[in-house]
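Below you'll find the structures, each written out as structure tokens.
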Structure 1
């Protein structure tokens, strides 16, 4: 996944949404996205990319970090240009996404005034919704899923 350019991912997601609308398989007026880990990062980027997106839910996606030619921006870099409401779900014990990066993202979102929220589950680590991993945290996973459903309903996806 790290070798796929963000631009290609955005294009692929656009093509998928377009196909879903044209084929009758989806309602592009209620377009939403969710993703986990690498996909959680993509949720933030896609919310800044596609003006047709209503809402997104990012599960423990990286917010800051090094950039390169393939991944030229991080979610914190696009916090001010979100076109959709994003809910971020993060683990307080995530070794790969430090709490200070979550707080930096919260501050950037607040400064931008975008409809976004970040929830941190203090006892959860990375991958807390993956029930096949030792990091699975049932309480955080169930609460996160409930919040996802409420978020999508609130912003017209569900």
Structure 2
């Protein structure tokens, strides 16, 4: 189990991972050297990857969807999805479908053509497409110091 100070560090990094070690140390009231050591340890154990969250519409990608897929051949579909640059995320799931993918395209026409190609190539048995209209809440788990105590103490809101 993580100590509360470690969770505080992770929470502060979730808020803004560009903060300096000295700023983090000041905010959690710890020595800079201790924070540095803990971050080094956490980077290896708890942090999978640090990435920028992009504003896709500003980049010209206005069509996003989550698509549930039932594969005819899981390996073939997996390989196809992993090679496609428009696929942002692939999740393996259960309950009647094999995957949920998050895909990002310039427009709905491109997205529909992608789905149609999955059907033409006989890679899927079934699909369920959900267009993303608006992000209401994204990447907020463990990002609010005010809610940290409730999370640590398993308090239900």
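Each value in this text was obtained by applying a stated rule to the coordinates, not by laboratory testing. The structure displayed is predicted, hence computed values, not measured ones. Cβ atoms are built from the backbone, for glycine too; each structure is taken alone.
Quick rundown of the values:
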item	result
At a computed 9, 29, 24, 23, 13, 2 (P(r) over Cα pairs in 10 Å bins from 0, in percent), which of 1, 2	2
Comparison of 1, 2 - label where mean count of other Cβ atoms within 10 Å over residues 48-55 is highest	1
Which of 1, 2 yields 29 [relative contact order in percent (Cα under 8 Å, 6 or more apart), calculated]	2
For distance in nm of label points 7 Å out along Cα→Cβ at positions 40 and 80 computed as 2.6, the structure of 1, 2 it came from	1
Given 20.8 for mean count of other Cβ atoms within 10 Å over residues 88-95, calculated: source structure among 1, 2	1
